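Just below sit the structures, each encoded as structure tokens.
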Structure I
Amino acid sequence: MKSAGGVFNYTQMGMANKKNGDPTVQWELLRTFSDEHGVLDWSSNKADRRNQKRREILATNLRDFFRIEGDPFRLTDDGKGWQALFLISPDE
């Protein structure tokens, strides 16, 4: 498996709102994964039913940006959340 790493901002990753240049909800979801150490489930204060579709779009964004195949997220062992299949950490 190839690994790609780096520090990227939302505009570099194509996650800027085309109308106002602000980060998209997918970028905010990626930040949430970062803040939650790669796992998002119902224990998070950012849990939201709308995250299912947002996560699907985010997965597409990540596949396109990093040129990877497959879903970059998996269900957690209990099936009640998602775990990133990549390392992500918040800004220090």
Structure II
Amino acid sequence: MARMVNCVKLGKEAEGLERLPYPGEVGQKIFDSISNEAWQGWVNHQTMLLNEYRLSPINPKDRKFLEEEMEKFLFGDGPSAVDNFVPE
């Protein structure tokens, strides 16, 4: 049986993640209060950010930007707008 969480992103009870998706306290916070569906939304948004801004996860500055965007996407008012991005 799937683990259920009260997803703060979706505002409803939904299937939770199977394991911590990120290290440390942030990963535990995500595991405890973000659904699999909301996490997949972040993964898709992160991929768009990586491609549009040509970011590298090994670059500390880019990684910090992605962490900040992840917090906004999952727990804040939503993601920042991406300049000139037009979804297909």
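Rule-based calculations on the coordinates, nothing more; no lab input. Computed from a predicted model, the values in this text were never measured in an experiment.
Which structure, out of I, II, was relative contact order in percent (Cα under 8 Å, 6 or more apart) derived from, given a value of 22? Walk me through the numbers on the way to the answer.
Values: I: 28; II: 22.
Going label by label, the one that fits is II.
To which of I, II does the computed value -9500 (helix-only ellipticity at 222 nm (-39500 (n - 2.57) for each DSSP H run of 4 or more, over all residues; to 500)) belong? It would help to have the intermediate numbers written out before the result.
On the way: I: -9500; II: -16000.
The read-out comes from structure I.
Quick one: Cα Rg over 2.2 N^0.38 Å came out at 1.12 when computed from one of I, II, so which one is it?
Details: I: 1.05; II: 1.12.
Structure of origin is II.
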